[in-house]
Structure 1
Amino acid sequence: MIEAWEAALREEIAREAGYLVDLLRRLVRIPSVNPKFVADPAQNQETAVQDLIEAELRALGFATERSNPFPDRPNLLGRWDGSQARSLALCGHVDVVPVGDLAGWTMDPFGAEIRGDLLFGRGSGDMKAGIAACIAACRAIRRLHLDLEGRLEFHAVVDEEAGGFGAMEAAARRPAPQAVLVAESSGGGIRPWAGGLEWVRVVVRGLNGHSSRRFASIYPSDAAAAIPVRSVNAIELGARLLAAVRDLEEHWGVSKRFPGMPPGMNTISPGAMVAGAGYGPDGLPTVLNNPGIVPDTCAIDFDLKFLPQENSAEIRRDFEAWIARFAATDPWLRDHPPQVIWNLHGLHFPPVNTPIEHALCQALKDSRAAAGLPIAFEGMLGVTDAAHYAAQGIRGVVYGPSAASAHGPDEHVSLSSVLEAAQVIAATVVRFCGLRGA
């Protein structure tokens, strides 16, 4: 039987659905493109988003403060005081990715237009809908005068789309909450697991020379023997290395499993390959516009995902060992081994592996069950800020509304799912934090 407080929460949020939709539209209409992707003051309005959120939180009695992981890019933290033992943070990121090719959009990317049950706009699903749902949940709790036993924090952070450095700072603050609910869109699925992510660069060095003498490197002959120094093409070495890494990817995909994740999600995706002559301090070639020079540097950047039960140190060791074994099979690379560069662009997402038995998982499950909603525990295929809380020992779960076309044209979110998410999040907060005197 549904608790009286829970029925009242659901009714209050439903009654105030207009507020929720209006709040989401106001959030989406503020362009908050991460400046690491596009540097344009008209689009880089994270501060304006934080101003809006802070006004809403203060109206609800939250104590707020700001910090700056980057100049002029503030994190916003809100707090309702309560016990440490049952403390919880609600987390969402305010930055969004660029619009991309406007020709692919059928409506204004920052117009927050509504068509039926869908609200369109960049950042609508990723993840301003989750932020709006969390604010609406807190608003209902406050309007019903429900006195939480545990401390409730609200973390609105920057930079998730470019590495999560805002969440890294927020998660490192003390005292830390016992758990964090990251309100990324999940379609109503409860997601306590996510794989880890590393960006890694592998640099292969060859030997440059004039392209007119390439024949000496590939066709044995008396003429070739007369060429004293033979070039070694780094692009061709890089192609062989790509094939070797693909073999490792397939090996990991078939030999490793995690029950909550689809088979083979632990991919090693080549994302960028740059080759040319010369060698810079970042491992990249310095000459890219002269094919008459046999290239001596090939740098390949990989997006490497691993399973929730694994750790970065093990993955790095195994990846490096595979590269070393590959190099040992090639006469040139045996003496000129590839260079492996980790922490590429400072990006690193630890895995998230919160047990189903954890109190936050159970609070979400019970809140969905009380509403007559299906329950599904799932793994998160993409990485989220929950990773940076996990790195600080803070258990996290991703839970939010239903959205589509994140990072693509006509990104949108289901308004009915945002309402449902707000109701479930509100009930989850009360279950996890508890009520004084209850």
Structure 2
Amino acid sequence: MAEIETAFEDEAFGITDRLISDVMQAVVARDGEAVSALLDPLHPADVAHLLEQIDARDRRHLLVVWPGGLEGEVLSELSESLREEVIEQLAPSELAEAVRDLESDDVVDLVEYLDDAQQEAVLGALNATDRLVVEQALSYPEESAGRHMQSELVRAPEHWTVGEAIDYLRSDVVLPDQFYHIILVDPRLKATGYVTLGRILSHPRATPLRDLAEDTFRTFHVTQDVEEVAQAINHYHMITAPVVDDDDRVVGVITIDDAMMFLEEEAEEDLLRLAGVGEGSLSDRVIETTRQRFPWLAVNLITAIMASFVISLFEETIAGLVALAVLMPIVASMGGNAGTQSLTVAVRALATRDLTTANVWRVIKKEALVGLINGLIFAVVMGAVGVVWFGSPMLGVVIAVAMVINLVVAGFAGTVIPVVLEKIGVDPALASGAFVTTVTDIVGFFAFLGLAAAWLL
């Protein structure tokens, strides 16, 4: 046990290499007690992180040696692909026991990815009320507020006083493990406002709850996109977002911690898609990672062939002046980088709803102007390089003009393309990169080689 205690002294939070080594030694020795002693004190997020650090074979052996030790909160912390792998290795009874104490939104998040046998095992472990709540949530669209809401909440009649609310909270009623607001409802259970626990505790018992209602109150329909709800929570600095049904009756809430998780996942997803790697993670299997990356590598190959075709149109021009072959990658590369800069800003602005129909043309003109200014600056630099390196003032002029043209086009395309793709229903984070690169490569090569053919030969 002394070695176990030392392992936790190396780092106050998180997982150390020594801890992982100690756990794997205990697994190899099939010492379940040692594994439990090492892992039971950890936060679920740390256990999930440890599972992500080891390979699939070691995870299988760990779960065999540590039967019944995996909690539902650990499953909630795992990435989606790794969660599926771990769930496949759990017996139905173990899985049911693990999720028994989870809140409804976490249960839904787990159940929706299970096969029929595993799903029935989990639902069978829930009491009738909780099962009904989970099944109702699963009936809503996948990315809707209803699918991701937490059904555990606290309601109170809008005519109650602070004293009545406090007495209610202290009674035998079952309360959520964590909550921040009491939601006020009228006799039809329609949400009319909410009051923070802090305001309740800081006012006299006779104070009507409706007098303490927050100005930020607003409701969201069960079918509304959960990302829109998360954006609203962030925009209006809300802590709780009540979710209502078709009759405006409050049926659940989305809390700020879940909203921030949705926004973080969306930002991470956009970043990965911009790089053409889908939604992969380090724990994905080789075949899965290959499958995710192959399509966009194939698209890049096609765009590269298109750019090469443009170059082939100017074979005689390049043969007549070898310096063109040396300099033309610079024009395309600068355009590609400038396009990626504009593209990244535009995709993120679309995701956060900052780029809208109202300001899109202003943003497009701004990016094109930025491209023009940068193009002029680098045109002077590359014009001087052309003169000094190859002793040809006209070659410097050609590459300078081509640089300006391509950077202006890059700024324009990097903004317009993701906007157009979103309008036609294509994810701009996933598809924009290939199109922008194609445009900048083709325009860059065509402008540089075309001007060279016209002015130099």
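What follows draws every value from the coordinates through simple rules; no lab data is involved. Quick caveat: nothing in here was measured; it's all calculated off a predicted structure. Cβ atoms are built from the backbone, for glycine too; each structure is taken alone.
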Among 1, 2, considering only FRET efficiency 1/(1 + (r/R0)^6) of positions 323 and 411 (r between Cβ atoms, R0 = 25 Å, to 0.05), which has the greatest calculated value?
2
Comparing relative contact order in percent (Cα under 8 Å, 6 or more apart) across 1, 2, which structure shows the greatest value?
1
At a computed 3.3 (distance in nm of label points 7 Å out along Cα→Cβ at positions 107 and 235), which of 1, 2
2
Distance in nm of label points 7 Å out along Cα→Cβ at positions 267 and 379 - highest-scoring structure of 1, 2:
2
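A value of 93, 44, 38 was derived for Cα extents along the principal axes in Å; which structure in 1, 2 was it taken from?
Going label by label, the one that fits is 1.
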When 1, 2 are compared on mean count of other Cβ atoms within 10 Å over residues 35-42, the highest value belongs to 2
Given -21000 as the derived value for helix-only ellipticity at 222 nm (-39500 (n - 2.57) for each DSSP H run of 4 or more, over all residues; to 500), which of the supplied structures 1, 2 does it correspond to?
2
